[in-house]
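Given below, in the form of structure tokens, are the structures.
Read-outs throughout are calculated quantities, based only on the coordinates presented, and are distinct from any laboratory measurement. Remember, it's a predicted structure, so these values are computed and weren't measured experimentally. Cβ atoms are built from the backbone, for glycine too; each structure is taken alone.
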Structure I
């Protein structure tokens with residue numbers, strides 16, 4: 001069942017975003033208020049929001065700011081990666097779910113990994129699956145061949161990054177020796 005984006009976040013749901021809070025806190029700690037162009041912390045347009053989020057405890061964040069905080073972490077991915085954090089692994093707030101899909105390629109020769117442009121997520125995909133290739137037909141996507149079948153590794157990756165699975169994809173990945181397309 002899909003989560004209702006209008007329901008307030010529970011304490012459990014907020015707890016999932018502790019790493020997001022840590023990322024925002026880190027950026028605020030290295031930020032000089034955008035006085036210099038030093039590539040550290042927030043840029044001028046994000047200073048107020050970033051520092052406000054850093055001052056507030058996570059349980060005081062309004063539900064509406066989780067998506068904005070997540071976008072800040074993606075925007076400043078390079079800085080966070082240099083600090084040893086993986087912004088692509090941060091769970092996206094529930095209101096924004098459903099934009100990442102894993103489906104069969106129409107050719108039947110592999111899988112389509114579809115998501116809006118996100119440099120950190122692309123890097124995570126390429127680290128996990130160097131054989132992934134960007135294609136534009138029938139739509140912009142990353143292609144993973146079925147041979148060799150990426151199997152459970154792709155399923156785990158899709159769960160970590162909250163991808164929805166197209167019909168038959170889970171069954172096909174759980175049986176890596178099968179070439180059949182099950183729908």
Structure II
């Protein structure tokens with residue numbers, strides 16, 4: 001009986017020893033919590049008075065927090081103060097230029113009607129080169145952030161439509177839609193040894 005007890009005890013100790021040693025299968029992951037701001041710039045180009053539907057632009061979460069952080073994202077909380085939408089570069093043109101019927105579609109979200117941008121005061125047009133931070137624009141930034149977190153490291157397509165009242169090209173005056181995403185991100189990365 002004592003022999004059987006000793007054999008069982010030794011077997012139990014061996015099982016415990018082997019099972020405890022198997023926890024070191026992969027690299028140790030640590031959680032990070034950091035605040036980042038990233039500005040995505042999407043070219044706005046086209047021939048005057050011709051409706052434009054440029055090819056979708058893909059943006060990535062890895063542009064903000066790196067490849068590993070994007071793959072292991074836990075959450076992101078938007079910081080409204082530093083987040084905005086802006087049409088930049090239009091103010092470099094001397095004559096009145098409008099970019100009419102501007103819309104933004106973020107991934108699979110509904111299309112957002114922005115309106116008409118102008119480089120000079122012109123009635124109810126949205127003045128270019130101003131940070132737009134009211135509800136409609138921040139909802140666009142929230143859609144970008146939410147879709148980026150869901151997509152992890154995959155591409156998030158941004159689609160624009162608009163009609164410029166002057167020809168806009170990179171060669172003359174570069175005009176961009178800027179989407180500033182500012183957030184506190186929580187993600188996991190491999191611990192450095």
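Computing helix-only ellipticity at 222 nm (-39500 (n - 2.57) for each DSSP H run of 4 or more, over all residues; to 500) gives -8000 for which of I, II? It traces back to II. In this comparison of I, II, the computed figure -0.31, -0.74, -1.14 for log10 I(q)/I(0) by the Debye sum over Cα atoms at q = 0.08, 0.13, 0.18 Å⁻¹ is attributed to I. Taking relative contact order in percent (Cα under 8 Å, 6 or more apart) as the criterion, the highest value among I, II goes to II. Taking 16.1 as the value of mean count of other Cβ atoms within 10 Å over residues 70-77 derived from one of the structures shown (I, II), identify that structure. The value was obtained from structure II. Largest in distance in nm of label points 7 Å out along Cα→Cβ at positions 46 and 166 among the labelled structures I, II is structure I.
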